[in-house]
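Next up, some structures in structure tokens.
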Structure P
């Protein structure tokens with residue numbers, strides 16, 4: 001007897017979108033049947049609302065312990081469930097301590113108890129001097145490692161040097177684990193502080209594309225030398241697309257993500273003083289971002305992740321509008337799916353495209369492609385139901401993030417998450433949470 005049967009005219013499977021029945025049993029997808037197949041057990045008829053694999057976001061800063069006032073496991077995963085996200089991977093910063101040792105990982109894991117409303121895994125961190133911690137962190141189950149090539153914004157997570165990366169990449173290659181890299185090779189560039197620090201063009205010029213481009217060239221060289229899987233996070237410079245295409249054509253184990261905000265916003269539309277848009281790398285010009293869209297739709301960019309990086313409102317300098325001192329990070333976890341769908345749909349994108357960009361390809365990066373990210377018999381029944389044509393306006397009351405600062409406030413988006421299922425259990429039905437604390441810790 002199934003636990004539940006879902007019926008929809010728009011079920012998104014690897015073969016495409018079609019009418020189907022999903023039989024859920026013991027936390028998994030037991031069967032994918034024809035729409036009119038006879039079944040026993042309780043049936044939830046979803047009409048023409050689409051069923052997609054739950055969204056997987058491998059680039060999230062939940063900040064607990066140590067900076068829980070910035071977000072935290074409870075509020076972050078609660079917001080995620082309301083947005084159809086079923087699996088998150090937490091970055092090794094901005095928590096305190098940072099996840100650069102097994103001892104610190106254990107503190108982070110302990111902090112999750114009774115608070116997880118989605119599945120959560122962890123990236124380890126690569127910083128100068130912690131190479132001996134990499135092996136133990138692998139044994140402890142981290143899903144891979146993250147390094148910065150420029151200052152991270154947090155002094156206790158300093159940037160790694162090329163020498164630091166060379167020490168750890170052979171070990172990561174041996175284990176087949178990815179090295180995620182914030183690709184900016186920065187130079188002293190503080191002259192812009194002498195100008196108008198409320199002017200967005202000045203902030204944009206302070207982090208030029210060349211920083212990204214040179215860093216990506218370095219990572220491609222190291223990827224070729226060590227055959228270590230390298231993942232470029234939040235690509236914003238379209239100037240690097242040709243080098244990425246050439247590296248992939250050579251068969252290098254290189255993957256790339258971009259962020260929703262680089263696809264939704266353009267620099268020309270950001271007014272001076274609007275520090276809610278500050279992130280690093282910065283949101284660039286429309287022509288640049290059009291090239292990112294082309295690369296995503298062609299498959300050159302593998303997927304899209306939020307880089308959810310919240311902070312208390314005072315750190316965003318909303319009153320002063322000072323880009324020089326504002327915290328760089330965009331809060332968008334709950335809106336990952338509708339933001340991308342709103343921007344993608346006018347470009348001819350389909351729901352199967354959305355599933356690939358938000359679920360299937362992220363599952364590969366985190367080592368869960370054998371069980372998550374697709375609607376396939378035997379896979380985990382982590383699912384999202386989307387009213388794909390329904391519009392809504394983003395308001396503070398709608399958001400479950402700890403802080404309501406977001407550049408999406410007031411925007412009309414298309415695509416309302418009506419249900420979220422975690423391991424076959426309905427945990428969210430718009431607008432209500434049904435069952436909380438159902439998330440599990442993920443290990444490689």
Structure Q
């Protein structure tokens with residue numbers, strides 16, 4: 001009995017070590033629970049570190065005042081529109097690479113990775129130039145006041161102008177995750193974020209002999225950290241020993257592969273654009289109630305994303321398992337992975353929702369004590385956390401569809417739940433019903449819960465199993 005009791009924790013530690021070390025595995029065979037753990041653990045740590053980017057920036061920038069915090073929030077609402085295209089391409093690369101790995105075609109996975117990275121570079125150059133040139137005008141478009149534009153234009157110009165680091169770090173990590181190498185993606189974000197954490201106070205407040213740049217310093221630190229992370233990613237791909245290795249023969253234009261990627265990326269880009277545009281619309285509705293409302297909303301969303309980002313670890317694990325097992329012609333195993341991952345995700349987010357709702361005031365106090373900002377952040381955190389058990393299923397179903405290459409289904413779901421339900425509901429509750437910012441937060445909870453229900457119903461129909469890549 002003692003030996004059996006000791007064997008369980010020993011096995012758990014072995015899985016943890018393998019997950020963090022990134023040992024090569026065949027995810028089309030063996031235990032699904034073990035497969036989810038090996039993929040999810042490093043991705044959860046990766047995503048936790050990704051969300052820490054925002055929390056660290058918020059921690060330091062919040063001390064500069066509501067206008068600085070509002071500039072950060074509005075800029076992020078803008079830059080995620082750029083991400084909709086890059087994330088769409090990342091989804092296409094992840095699904096394609098996962099399918100090729102499941103088919104045991106590593107050469108095809110490498111070719112797909114090169115085509116995706118080339119597109120990412122082209123997108124980031126075009127959007128970076130436009131963002132750097134028109135930063136003040138873009139802030140004004142988001143209803144930013146004159147003080148916010150004056151304080152935040154430099155931040156917006158640096159972050160948008162240097163978005164190549166942000167786009168590529170997401171895109172290449174998508175390639176790693178599609179191949180089943182979640183550990184390398186994790187190490188990339190840890191490296192980038194540690195650099196950001198060290199540089200943030202230095203550039204913002206001029207510590208250690210660095211120039212004092214104010215809120216713009218946060219953008220310089222973030223761009224520097226992510227750019228170094230991209231250099232690390234490229235070094236790993238070119239090293240030639242990973243699951244996806246890029247050699248000189250892969251550095252070429254491949255029309256058929258590129259067309260398949262772009263076809264898949266087109267609908268996934270629209271999918272992300274719909275969701276992101278909805279968040280931008282909500283930010284604009286919220287901004288109508290002043291800088292305090294924007295600052296409170298920004299702080300609360302940062303805290304919320306800190307929980308949702310690690311949850312993406314489970315979701316992306318399920319997406320990888322779906323893609324690789326469809327490539328291995330095992331659709332029933334793909335489906336089992338999604339239901340199992342959904343159960344784990346719901347358990348995790350339900351616990352987080354309880355903690356967030358009961359401790360909202362304490363969590364917000366770590367970022368601000370401003371009497372005009374803190375109550376808004378607390379209200380947002382409480383309202384949104386009510387829907388966490390539903391978000392768990394909505395998130396994993398969307399990633400399951402994408403992992404299978406069925407990007408059209410979640411696109412239509414997003415269009416209905418976000419544009420036809422969430423935005424009108426937020427406006428009605430905030431303006432017509434007179435609930436103010438709280439109406440926006442209630443609309444988020446309601447629409448995301450509806451999305452989860454619709455996604456589960458459509459997933460059960462099983463048409464995603466028939467998609468060819």
Structure R
């Protein structure tokens with residue numbers, strides 16, 4: 001039983017006592033009226049009980065590139081942040097998750113090493129069209145494709161025609177297609193990024209590359225009726241496209257990321273590859289449009305796109321933004337960063353929880369995650385919402401202490417978290433591997 005003077009339930013703050021049995025919430029009663037229980041947790045008056053966060057965009061990179069990140073370190077960072085469920089991207093592991101056999105290898109690598117619950121996306125590349133039905137049958141929550149170079153040779157991009165063919169297969173199994181939307185034709189004509197200039201790097205990944213690719217995705221989704229999800233939306237023009245497509249009835253959703261919502265090109269120093277990602281962090285006007293898109297429902301969720309590498313690949317000492325690996329390490333600090341920025345914009349905690357908990361769970365079909373309701377998994381977080389902390393290297397739980405949030409003061413301290421009703425400690429390895437079954441349910 002958990003007594004919470006403040007809890008986020010059904011999109012509103014209220015007081016409640018939660019009854020938990022066999023890892024699930026079995027009762028929600030007025031505070032103090034629930035029957036006695038042997039196991040009782042009482043939240044402090046300055047704590048808010050929220051559902052465990054759900055992050056559906058995490059690059060764990062194991063097996064094969066475990067020196068970049070791994071299940072042990074990534075899930076430790078997730079647990080520290082109050083993320084109780086995450087879904088792993090199909091790259092940059094070796095092998096990438098392109099077949100049922102590769103998915104099995106991924107699950108073997110993860111077994112017994114996860115501090116939180118973990119599911120898996122598959123991938124769509126030119127050579128695995130015939131493998132997609134079996135990949136879905138093996139339990140992936142959807143498949144992801146790129147329209148331009150992914151950065152690793154074993155995960156090549158699709159042409160627009162290949163993407164449409166893959167979408168027809170995905171639609172046939174009732175699945176979800178995730179798309180990294182940047183147009184290679186536009187990128188090939190953009191300036192080549194060199195040296196330490198952040199502006200030069202941003203100009204090498206122009207907004208029109210994103211909008212051209214999103215337009216192709218919208219058209220393909222309208223034709224195939226495949227559910228399509230645009231990952232890491234970064235631009236104001238992209239927000240306007242998604243808004244129009246939704247109004248036209250196209251089956252499309254979109255996400256953005258904490259770094260796009262809390263960092264802006266105007267304040268990023270030159271020679272700082274920890275800020276480099278693709279699409280890039282754009283200007284303040286784009287950031288404002290992303291917040292507007294979240295508030296009006298154009299953008300559905302906020303997820304980390306945690307994409308770390310070794311410090312050597314980030315070229316931190318050289319600071320060359322053209323050559324450095326692109327990816328932000330933000331799994332542990334994204335929620336606090338968004339919460340901090342939301343407070344400055346007078347946006348309520350309930351909105352942030354919707355974007356970073358229930359929303360991502362709903363995207364993946366995890367109907368028992370990301371919410372405080374009867375029948376849901378008792379994945380819960382005691383959040384000291386007004387407490388602040390400064391990001392220092394000794395706090396970082398992901399494998400390498402590289403993040404653009406280093407040195408920043410953020411709001412929202414996780415004081416306790418429960419995974420299926422069990423309070424987690426830093427040493428506890430209690431995560432399960434989640435599987436989406438062919439009938440649309442989830443093995444939990």
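Read-outs: derived from the displayed coordinates by stated rules, not from any lab. Note that this is a predicted model, so its numbers are computed, not measured. Cβ atoms are built from the backbone, for glycine too; each structure is taken alone.
Structure notes:
- When FRET efficiency 1/(1 + (r/R0)^6) of positions 61 and 285 (r between Cβ atoms, R0 = 25 Å, to 0.05) is calculated for each of P, Q, R, the greatest value falls to Q.
- Origin of the derived value 1.8 (distance in nm of label points 7 Å out along Cα→Cβ at positions 301 and 405; candidates P, Q, R): R
- Parent structure of the calculated result 5.0, given that distance in nm of label points 7 Å out along Cα→Cβ at positions 149 and 429 is the read-out and P, Q, R the choices: P
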